[in-house]
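What follows is a set of structures to go through.
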Structure I
Amino acid sequence: MDNDNKSPTNQMAVITNENLLPPGGKIISYKGDELEIPEKYRKEMMAYDISQNEKKLVSIYSVKSSFNNNFFSQLIKDAERAGYKVIRKGVIESNVLNLLYDRRAFAESQNANGDDSIVVRLFEMVLADGLAENVSDIHIEVRNTGGQIRMRKNGEMMEYNSSNRLNYDEANNLCSVIYNVLASTKDVSFDPRECQQAAVNYNINGQELKLRYQSVPAYPDGFDVILRVLPIGRSEDFVPLQKLGYTEQQVQELINISSRPVGALIIAGVTGSGKSTTLKNLLMFINANSGYRLKIYTIEDPPEYNIAKVTQIPVVVGKDFDPNKMSPFEKPIKACMRGDPDIIMIGEVRDKVTGDLTKKAVQSGHQVLTTVHATSGLGIIDRFQDFGLTRSVLGSPEFLTGLLYQKLLPTVCPHCAINFNDHINSESVSQRDLDVYNRISNITDAKHYNIKLRKPGGCSECKSTGIKGRSVTAEVIMLDLKMAQLIEQGKTIPLMMHWRSLSDKDPASENMRGKTCMEHGFQKMLMGLVCPHDVETAFKPINEMLLDDELEQENTEGIVDTNWNNL
């Protein structure tokens, strides 16, 4: 009896991931296989062929709830009648079981349709079209009634191929194949009821891409899959920051900030706000301006551009990586600090580990450029406190050299944009247009400026969008000793008021010192580059800019005697 209990047939295996399966095996319980089982049972069990030489060997696995199912016993008997020796019976997690059957279905699809399956051809078509349109994100929205694909271009959502909507099975299969078959980094198999992340590396039309896959369940009966499109290693020439949308004064301040050999310049903004593009071009300028005499390392996830004469280090997540214990940036940052650098560029500070390593890199005498998600330039201070950096560190005169916050605003199409002053007196003017015109008039005399509206429906030049690209709006803060002291003392309002006091108060001026990102957008609006409606969509009602000035006056009057005289 003891020997029977120790026999392979009676050993219980629990398969929680596919790496625990015997190597070299394959499913033989799919449609058309030797041990084919009905489709409804494929969600519950499988026969796994691990034959060696001429010996027919098989393992039979079932999800836990079906382990004592009569059909499980029948599958074992069918295997034995077919000449197989059942060497193992075990329990398998349903997500692993679904993954294996999905891959088998994908393989069958490839065999039936040639080298490229229908699903992969659809994926590649969508990806190629998205790349041609320079979209930042692809959204696959799946509901019981069907699926649709939308893309984000120039910051706005647009429907993709609206005349050819997907049915539920097509949309669901597309998302399943992307996750189960094409993704190189993931935890479990595709489950639309869960929030899942993955990385997909793909080459399309000679362009290598990294797609960040994120799924979210949608109430009551569907889910979304969002693919962030990141072209890898694009070779691009240097683009002057002025062409990105920065004013001459802002560029000069960034040059002054980056000329300091020690300290951190931190760029903030939401996802898709152009932080990486600004950082790349600033780094290229610094490198060229030094005569390429600097040793520069970048640590990126992934490297989006090929930067000449810079050592670019991709973030690689190894098998021993534990996201609960370490940051993917940790090893490359530590390696860079031992690599005799002049400048270290860290793609993003996203956790306490990376924040602490950024601190150590600066305090060891290096210049550091990095990005972070924050809501304003001075909001970076609070964000880094969340990452564990103290006010005494952040307020050290040699720690922070500059703070930058930016957004991208859509620029009006020059071929179809509407003159606002002419439009305001026309019969087609809407109440919404009148309201925003009145709010502008509370700030300045709108008649003195060539303000343009985006034309609804656009024209052929802008593909019916009314916009022709995007332009940076930014606030650039070059820290001085007073700011450093206020940061160290935790005096947030006095810090804001001091920075705002540097403004020339001229809404049309290109001097952005002491001015907010919204004021930069307002200045571009007065120049006829961006639509006033887009300014308000990105920020807040235009007339509320006046409230900032009122708040500044009230707080300045109230704090002069109690705070400023103590500095």
Structure II
Amino acid sequence: MTTPFPKCLRDVTSSLFSGLKTPLSIRALKMLAEDDYDQLLSLKIDPRTYHDSETYMKDAIVVNFLRKCVDVAINVDPKAEAVKVWHISEQRCARTNVRFKSHIFNGPFEDLSDVRVHELLLNVQKTFKEIVGNVPKELVSSRHGPGSTFRDKGKLATLPDKISNRPTITSGAQCLKPLWSQTAWARYLCWEHSNLSEPEEVRGDRMVFVDKTALIKRPISIGPSINTYFQLGVGSHLRRRLKKFGIDLDVNQSVHAQVARDSSKDGKFATIDLTSASDSVARELVRFLSEPTWYSVLETLRCPVTLFEGRATALQKFSAMGNGYTFELETCIFLAIAINAVELSGLKAIPGENVFVYGDDIIVPTECSDLTVKMLNYCGFDINLKKTFVEGPFRESCGGDFFEGVNVRTHFLEEFPILPSDWIKLANGIRRMALVSDDGTWGRPYLRRSWFKCLDQLPIHIRECRGPVGLGDLVINESLETSLVHYSRTIPFTGKRASGPSVDYYVVWAPYSKPVPLYYWKPLIQLASALYGVPSDGPIPRDSVSGYRRRLVPFS
């Protein structure tokens, strides 16, 4: 059942498009009026064909505003499209596996090009081994993640739920049971529920789909609980190793955005993006790059089979998103490839200075981009040419889009706005596109009318919740000078002057979630949960919002 396009959102969208006054926006207005959403969401543009940031920005707004909105009714099955792409990635991994088996055994090679690149790949292998280091003696950072596991689903996937349910494990990870038996998780089950202390063996992970755009979903894998627990430990170790090599995954998104901004002006760096990167890390590629002991650990923890719609498929890829170490592992692989491409181009590679990697977002010096792309292709990765920029005035990386140094990142509406919080988020998204200065001047005033239409959907008591950008979508964003409701250096509602440094209090429209009291679980579960960091008032189910209310928050 599809949701009709709301009239209030249609008014905002029409106002947004009509203010742009470009040929593409005029076409889009006509499609919107005719409810031709298939054509509207299929519009595409290429920043390489534009000569100034403003014209590009206007057309990018048209193309991107509804592109990720999963509530728009279209004649496309996003899940079916995702399955097609998943199968294509598996076929690509199968070809890569065949290619790398000869490299693992140093030949024989059927293609002369394989002989030429073998020595280069040995250098990539050496670099990869230096990045990941030795296998840690014990995975001290192993932990439960916030999401679902093979048997723990939805709101019943809190940490106490995972501890109290029968754990799941693959046959390949059975050797980890002695290590798992030393955890508070296992001790509780052995003490309280001996019938649940023997983990349930499952064949692999289960594939599910999450929203990506209105036209296609994104496949992820939900793994067994014990595998995932130790995978997250491996991921934490690899994250620490990357930090030693100048790649800090905790802050690198902002670093990438800054490098992309500068490179859109001086052309010093190229930004490279991959298609289905996580689903393209082939099994034999990981085997070739890794020390035998490291490969044994990774192989033990991975899921060799994916279950989907009652069918089990043996995987050609090594691991998918959902695996606790996939993101860190692919970052290590791409960093090793990028370093060697830069070195082979005659430059000294310095991660964090002239080589930047965050997942499949790769930035290298422009003169090294061609070799980097060729090496990635040989290793089985498909370059996303639409989002890879080597020359010209545009660069994109980690959610930062820049045209000659100007921020041209548009707002993506992900679902129809219903709650006041949804309208605040949309209003703030439009305001960010407008490049509002500190004194409240709108750099793109043609967006202001659609912003006001968003505010029209809010009750007066919520419309008063205004504050600086630093408060995010808790408030309607305004500059510090024009923010109306705040209490500066006073105790709220008393008018008394507070001692200490200056602190402003703003009225916000904040979500609140009710924790599940720990007394719902037995005392030993409460103890084990506390050891894993669950607060005393209980866990909050993931993505659980009980409601919204006005409250004061400090901001300095």
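Given that distance in nm of label points 7 Å out along Cα→Cβ at positions 452 and 516, derived from a single structure, equals 2.6, which label among I, II identifies that structure? Of the structures listed, the value fits I. Sorting I, II by Rg/Rh (Cα atoms, Kirkwood Rh) from high to low puts I first, with the largest value.
Match the computed value -12500 of helix-only ellipticity at 222 nm (-39500 (n - 2.57) for each DSSP H run of 4 or more, over all residues; to 500) to one of the structures I, II, and report its label.
Details: I: -9500; II: -12500.
Derived from the structure labelled II.
Consider the structures I, II: one of them gives 6.1 for distance in nm of label points 7 Å out along Cα→Cβ at positions 284 and 476 as calculated from the coordinates. Say which. Only structure II yields this read-out. Matching task: 3.2 is the computed value of distance in nm of label points 7 Å out along Cα→Cβ at positions 132 and 332. Pick the structure from I, II. Going label by label, the one that fits is I. Looking across I, II, the calculation of distance in nm of label points 7 Å out along Cα→Cβ at positions 92 and 124 that yields 2.9 traces back to I.
Of the structures labelled I, II, one was used to calculate mean count of other Cβ atoms within 10 Å over residues 36-43, giving 14.0. Name it. Walk me through the intermediate numbers first.
Values: I: 14.0; II: 17.1.
The correct label is I.
With FRET efficiency 1/(1 + (r/R0)^6) of positions 100 and 244 (r between Cβ atoms, R0 = 30 Å, to 0.05) derived from the coordinates and found to be 0.65, which of I, II does the value describe? Of the options listed, only II reproduces it.
Which structure, out of I, II, was relative contact order in percent (Cα under 8 Å, 6 or more apart) derived from, given a value of 18? Write down the numbers at each step before the final one.
On the way: I: 9; II: 18.
Label of the source structure: II.
Any read-out appearing in this document is the output of simple, stated calculations on the displayed coordinates, not a laboratory observation. All of these numbers come straight from a predicted model, not from anything done at the bench. Cβ atoms are built from the backbone, for glycine too; each structure is taken alone.
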